[in-house]
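Every number in this text was worked out from the coordinates using simple rules, so none of it is lab data. Computed from a predicted model, the values in this text were never measured in an experiment. Cβ atoms are built from the backbone, for glycine too; each structure is taken alone.
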Structure 1
Amino acid sequence: MTTLLERRGAVAGVGVDAGVPAHYGDPLREQRTLYADGGVIDRSHRGIIRVEGADRLGWLHSLTSQHLDRLPTGEIREALVLSPHGHVEHHLVVCDDGEATWLTVEPTTSAALAAYLDSMRFMLRVEVGDVTASYAVMTTVSGDVATDTLVPRDELAARVDASGLPLVGHAAWEARRVASRLPRLGFETDHRSLPHELGWIGRAVHLDKGCYRGQETVARVHNLGRPPRRLVFGYLDGTSDEMPPPHTPIELDGKAVGYLGTAVQHSELGPIALGVIKRQTDDDAQLTVAGMALKAERVVDA
């Protein structure tokens, strides 16, 4: 658990975000600060995996959806690990420093991913280490640019203070993410999620690379152009101050047509959300979630 939870006014997040402060007493003000002045966010609950060895990039290239074979030093890319049937299992942010490749992943997922990677080493020159206990993710936002920095965990508080940026909670980061229409593993995904449904084609899936697990499904769905579901952004009617939790059913005429991902109170836009609905659902469908009307807009084309 981060020491920043000891800061004055700190309120812990919930669910997988319980290990970091959601806010420091005034979440809407922190959102406005993040947009106006930038900020620094404690994201130390994210998992971190370090991969060493001469074969690391080619090996990761063969296991993930992204083109990593000749990843330039310092360049950041997103990648997915898929099931044999093409469903999303892990979402990775990848960066190589010239000596090792660093993977940051969603909270609670690093152990499972490290175990999978370790099982796939065979005779290659790679070493996989889950270093979540030793390193932490510190995210800084300046204008439209967000930057993750990996710091020794025992230096996190000092590095946050030295950044010179206002300290804001993780809830402000989540509000920014939802407003930016960016999906998150475990929130906008379930066990059946395909990359096409979330807008990860191009961003985290490179279509012009060799075979990897799940690649056949990716190619087939891409060529047919008919993923069964699609990501939407929506405005909730605000009849309740309490935001529904992830995976609350989205309904049309009393029948479920999808599920809610992340719902937040945004300082400028009001109550907003991301969700996933059936592809054939009309754009002007009168959707509801937890008794609230949801006006949905396409994020991913059908």
Structure 2
Amino acid sequence: MDESLLNGAFQELHSAQRVLVISHIRPDGDAVGSLLGLGLSLQALNKEVQFVLSDGIPVIFRHLPGSDQVRKQANGNFDKIVVVDCSDLKRTGDALTNQPVPDINLDHHPTNTEFAKYNLVDVKAVATAEILAEYLPKFGFPVSSQVANALLFGMITDTLGFRTFNMTPKALELAAKLMEAGGNLPGLYQRGLLNKTFKAARYWGAGLSNLEREGRIIWASLTLEDRRIVKYPGRDDADLINFLSTIEDTDIVIMFVEQGNGIVKVSWRSQPAYDVSLVAMHYDGGGHSAAAGASIKGDLKDIQANVIAQTKTMLGMM
């Protein structure tokens, strides 16, 4: 990233006293880890920080330090507004109502729309948390054990335990530095990637029961009724898509999750030869070449048929 841009953004953060940090709807581990890591570092400099997620913080992330401070709506006026791990301002949901345009956009998604005064977008970073792990200490922001754990959690979850195809030696070096600062890699790995609640396991069962394959594409769906029956508390797929991505002889995995109000969340995962972000962008979504998503309005069955056909066409799999 441009050094003058970085200097300007972090100097403005240093001078700010009241900061809003926000991320996207249906937050994942990188969104939460980046939000908490940056916010806790700012608090260590005696700054007043509001942590905001429109959907609140998922139960599975509430073990992270600072998670109890997360609220669903921004309240008041701020010297600086920072959006982390969010490619499009619309994906912040309702949390920024009555707030001005953000000052800093800190992200690693190639589909980022550069919506802020300072757009710090590094598409080579494996996670937004990696960017923070590199630049917070460089610009004089403290990395305590709490900050280290939040950022390391973001890196672990977004790389599925350092095994995604975009992994780099630099990311591993930064992870090691976070461990030196007090990050508990084994514990965070266990909590972020391995542990599942009983309700999540039953939810997986509902998705696995309708798993389908056509050639080297597989897909599954989770309905509102599935969620109601097992009493699963989230609106996500409980990371089922990452499990499906381990199935042999598969190039593309698609997950359909009903959200209510006629909206279906569609997620794609792919092998390196296929860029699923192109398909997601066709539906006004975004993401990375190997992992992308979109929210589509309509009937689940109709959306399934359309998305599968479009995925095959756009990726040359007909």
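A few notes on this one:
- Parent structure of the calculated result 2.9, given that distance in nm of label points 7 Å out along Cα→Cβ at positions 130 and 162 is the read-out and 1, 2 the choices: 1
- Between structures 1, 2, the calculation of mean count of other Cβ atoms within 10 Å over residues 226-233 yields its largest number for 1.
- Calculating relative contact order in percent (Cα under 8 Å, 6 or more apart) for structures 1, 2 picks out 1 as the one with the greatest value.
- Top of 1, 2 by FRET efficiency 1/(1 + (r/R0)^6) of positions 10 and 122 (r between Cβ atoms, R0 = 35 Å, to 0.05), largest first: 2
- Origin of the derived value 15.0, 42 (Rg and Dmax of the Cα atoms in Å, for residues 74-193 alone; candidates 1, 2): 2
- Structure from which -10500 was derived, helix-only ellipticity at 222 nm (-39500 (n - 2.57) for each DSSP H run of 4 or more, over all residues; to 500), options 1, 2: 2
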